[in-house]
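> Have a look at these structures, which come just after this line.
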Structure I
Amino acid sequence: MTARAGEEFDVVRAVADVEALLAGPVPADGPTVAVGDPATGEWTTTRGEGFRVVPLWEGEALTGLYEPEWNEEVGVAEGHLAALVGELDARWGVHRKVAMHVPLFRRRRGAPVPPLFGALLAEDCYGDLWVWGPVTVEGPGAVRRWVAVSAGHSDGDAPVVMAAAVSDRPVVGLPDEDDCVDSP
């Protein structure tokens, strides 16, 4: 569960949250730390070497839903993500997609994954990333950062969670290990 559970989706608020994340501090180094609300323990943010991640929205649990209700609920989440992506595309240009299945499969095999991907997977943020960047953060000491948003869930009953990440390093897809193996 996230601290955003029960909130209605508002694209204006989501854009403001992404912009605040972009303008905020990003740790240069250190361990990955997930922080929960002091009263409820619900996830509020994760920070780690070169990145921060926050939940933007959480849908209803999909427990007990079957077609077509399950599809409708997932479709609502996809519509929210599309609205946010459209707003961010208007600000920063066309996004690119970064698949999350490769880091997920690597983690399941016990192989290392970059800290940002590990942090997303730890919070069950399995949805592909929609990435912009580098984006220049204006002001004294202007910096370049990469922004990513995603919406997904860890299993068929879990609520869809929309999250945003900001990184001081390029957010790029990992090569599919099957693509790195020579064919016989």
Structure II
Amino acid sequence: MALRLNDKKALVAEVNDVAKRALSAVAAEYRGLTAGKFDELRAKARENGVYLHVVKNSLATRAVEGTEFECLKTALVGPLVLGFSLEDPGSVGRVIKDFAKDNDKLVVKAVAVGGTLYGAADIERLASLPTKEQALAILAGTLQAPISKFVRTLAEPAAKVTRAVKAVGDSKQDASA
């Protein structure tokens, strides 16, 4: 069923709004993917905070105008599904990459992050980005490291004195035995 003009305008506005809030995007060709498999992909996308939508290329071109994903325009060729990460940059990459492992009909065509267009091979790099929780844990570990080292440095003189007293005690005990 063909979309009416008002429906097209609403779709373009919706995708544009999502693109303005998104952290990264992936365009993938879905030619030959069954409806059941596509429903599985959509379910995984929803679980991971990924907006996934099949949009005609002419409408997608209009939808990404004025966003940092305008760089995708040249890659919008053929039947494509657009995925946008809304929570953490790597989520769309992980969803598409994991799904494509089992479904060779889903082929990544382009990846966009921060206004830069990357090739399909860069899906690995996008998918390997840490989640928000992982990034916070890495940051906390980095901030904690100097404090831990400082505490160990302060505790070391007392530990040396304790080891020296124990060594003297052990040597006297060995001498008396």
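> Supply the structure label, taken from I, II, corresponding to Rg and Dmax of the Cα atoms in Å with the calculated value 16.5, 57. Before the final figure, lay out each step's value.
Details: I: 16.5, 57; II: 27.1, 101.
For Rg and Dmax of the Cα atoms in Å, the value 16.5, 57 is produced by structure I.
> Let me ask something additional. With helix-only ellipticity at 222 nm (-39500 (n - 2.57) for each DSSP H run of 4 or more, over all residues; to 500) derived from the coordinates and found to be -9000, which of I, II does the value describe?
On the way: I: -9000; II: -18500.
Among I, II, the structure yielding -9000 for helix-only ellipticity at 222 nm (-39500 (n - 2.57) for each DSSP H run of 4 or more, over all residues; to 500) is I.
> Okay, moving on. Once distance in nm of label points 7 Å out along Cα→Cβ at positions 60 and 124 is calculated for all of I, II, which comes out largest?
Working: I: 1.7; II: 2.4.
For this comparison of distance in nm of label points 7 Å out along Cα→Cβ at positions 60 and 124, the top structure is II.
> Right, next: Given a value of 0.35 for FRET efficiency 1/(1 + (r/R0)^6) of positions 4 and 132 (r between Cβ atoms, R0 = 35 Å, to 0.05), calculated from one of I, II, which structure does it belong to?
Corresponding structure: II.
> Tell me which structure, out of I, II, gives 5.0 once mean projected area of the Cα convex hull in nm², for residues 36-115 alone is calculated. Walk me through the intermediate numbers first.
Values: I: 8.3; II: 5.0.
Of the options listed, only II reproduces it.
> Have a look at I, II and say which one yields 2.9 for distance in nm of label points 7 Å out along Cα→Cβ at positions 92 and 108, as calculated.
Working: I: 2.9; II: 1.2.
Answer for the origin of the read-out: I.
Only the coordinates and a few stated rules stand behind these numbers; no lab work does. Being a predicted model, the structure only gives us computed values, none of them experimental. Cβ atoms are built from the backbone, for glycine too; each structure is taken alone.
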